[in-house]
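K.L.:
Down below are the structures I want you to see.
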Structure P
Amino acid sequence: MNKPKRQQIIDTAMELFIKNGFKATTMQEIADSCDMSKGAVYLHFRSKNQLMLAMMEHFDDQVQAEIQRIRNDRSLSPRDRMRAQIYFLFRDVIENQGYFDLFLRETGLRVNEEIMLFLQRCRYEWQKTQEEFLLALYGQPLKPYLIDVAAMVNGIVGEYHVIMLVEGIQIDLDRVTDFIMHVIDEMVSGLLKGNVEPVLKPEMMPTRQKVAAMWADQGNARALSVLEEMEEMLPGLGLEKTDAEDARASLGLIRTELELETPGKTIIQGMLANLRDIDAWAGHRRKMAHYLSLKLR
């Protein structure tokens, strides 16, 4: 099955950006590598910055999908889930070093408003994710210190990432993961025994809500983009006639809702549930639910 054109452009651009650099790569080169006209590329992305944003979103979606899988794996204890997500974050850096090197190289990348919003959202999502893993592991006694400890964990992991990427130091992933788990245990134990006042409290973080609201404003447009990919893919899925008609009807209802000023999210959630047996759309369903803040059924 051929990739949707939009995804083909994203994958090709990522290869060219990593190989030649963001600044040195032209939209014409991307179009030529995709065997498309430049106008066809511009139908999907109006600029290189928008293409870079789509690439970042695609990468983030893959990472979030794995984190979500770990979070929902109840065969693992809370400690094993915490360890698994830290280990994955290190493994991901190694497996996608070209992607991370690109951002370290391209320090002059023009960060427009859309990319800045995306980066802010990622930052707050990772904070929230770490808080959820920590709370599951250490329970309610940690709650007053949750924001502080999550920030410190993300800082520790992030600094090791930089050391691995910038200094090129190879670190045994099991060793560094176990070391960080030990440090977290000691940190939490010390905080709970020390009766110290937390620095960060929820009421001090109003920007979180602001960023979430701004991201939600863009959710419909992003969900429509995902829907267009699904519509493009449908003829090539090889579905039985009845199944294809049902899928087309579900996509049509989703489009109708997304084109309203206030979409009926319950209806969209139901239509996404109707499409859950189409494996090729698993990632698309997840992305659309993410953009619209829906839970998949």
Structure Q
Amino acid sequence: MDNQIDQAVLAYIKNLPSLPTTVRKVLEVCNNPQASPVDLNRVISLDPVLVARVIKLINSSYYSLGNRVTSLVRAVIMLGINTVKNMALSTAILANVFSKKKIPGLNMDEFWRHSLCTAVTAKFIAKKRSVDNKLLEEYFTAGLLHDIGKIPINAIRSLEYKRLAETAGNEGLSLYVAEERQLGYTHCNAGEMIARSWQLGGAIGDVITWHHSCLDYDGPYKDVLFTVVAANRFAADMKIGFAGDRHPPPLDPEVLQCLNMRETIIEELELVVNKEIEKASVFLKL
């Protein structure tokens, strides 16, 4: 894979800061099937910043609880291990890769709005399909991070990436196809390297790597992958945010058939997605 990615982008990825020690320990605990909220509490309690984020999240408009929660143990139990893991992971990754610098490639505010829309939509679809509540944040985080491979390309080859996106738009090509043709690698290749660097295994890493070749995927996280693929297309259709792709590939019928989605889900999405995006932005501002 490395020889398909130019050296400047490769160096950028290799030089990204490591995930904070506490976040890596949180991932270790959460990836242990025998882990309990008490185990997670022990790790989080050593990091005052993460403690504050957990308490702030449980008391935010995202959850709209009536009574304020001040106990870390209670917050972890109420949020669930998976939610805490994905909150810690999302905020750490965004802090490590998000640049406030103005660069002439992708508009990063629009990029993150698209990513957030995909995240909210993926979680909404999963919830409507009666996915276990404990797993919903996995769908959210996979949707949020699916396009993360665009960031190093945009940072290092911003002018070329802007022209590439414009050419793809004018020629009716998807950005993914244009990347393959012009660069010889794609944001999925770059994203896979980020996932490897940060040891993002499981559904999140697979979604980052396979979301433009989902029919070739034979791993265990097909439901999350297909859900994010559908959510990504709906986000593009709803024109909420923009991640550089004016001609996203059509949804393969196999994706919708596998998800067994009802038509009413799409109708409901249009009614709630903007409100959910504003609520979910709390997730990223902790």
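Laboratory data are not the source of any read-out in this text; all were calculated from the coordinates shown. Just so you know, these numbers come straight off a predicted model, no measurement behind them. Cβ atoms are built from the backbone, for glycine too; each structure is taken alone.
K.L.:
Any idea which of P, Q comes out highest on Kirkwood radius over Cα pairs in Å, for residues 18-81 alone?
P.N.:
Working: P: 14.3; Q: 12.1.
Largest calculated value belongs to P.
K.L.:
Where does the value -24000 come from, among P, Q, when helix-only ellipticity at 222 nm (-39500 (n - 2.57) for each DSSP H run of 4 or more, over all residues; to 500) is the thing being computed?
P.N.:
Numbers: P: -24000; Q: -20500.
Answer by label: P.
K.L.:
Given 1, 5, 12, 17, 19, 17, 13, 9, 4, 2, 0, 0 as the derived value for P(r) over Cα pairs in 5 Å bins from 0, in percent, which of the supplied structures P, Q does it correspond to?
P.N.:
Working: P: 1, 4, 10, 13, 14, 16, 14, 12, 8, 5, 2, 1, 0, 0; Q: 1, 5, 12, 17, 19, 17, 13, 9, 4, 2, 0, 0.
Traced to structure Q.
K.L.:
Which of the displayed structures (P, Q) returns the greatest value of percent of Cα pairs over 18 Å apart, for residues 162-241 alone on calculation? Write out the running numbers ahead of the final one.
P.N.:
On the way: P: 75; Q: 50.
If we compare percent of Cα pairs over 18 Å apart, for residues 162-241 alone over P, Q, the biggest value is for P.
K.L.:
Taking relative contact order in percent (Cα under 8 Å, 6 or more apart) as the criterion, which structure among P, Q has the greatest value? Show your work: numbers first, answer last.
P.N.:
Numbers: P: 17; Q: 24.
That would be structure Q.
K.L.:
A further question on this structure: Rank structures P, Q by FRET efficiency 1/(1 + (r/R0)^6) of positions 26 and 202 (r between Cβ atoms, R0 = 30 Å, to 0.05) and report only the one at the top, that is, the highest. Intermediate values should be presented prior to the final figure.
P.N.:
Working: P: 0.05; Q: 1.00.
Between P, Q, the highest calculated value is found for Q.
K.L.:
Sticking with this one: Figure out for me which of the structures P, Q the number 4.3 belongs to, where distance in nm of label points 7 Å out along Cα→Cβ at positions 50 and 170 was derived from the coordinates.
P.N.:
Numbers: P: 4.3; Q: 4.9.
Matching structure: P.
K.L.:
Could you figure out which one of P, Q the value 2.9 for distance in nm of label points 7 Å out along Cα→Cβ at positions 138 and 210 was computed from?
P.N.:
Working: P: 2.9; Q: 1.3.
It must be structure P, since only it matches.
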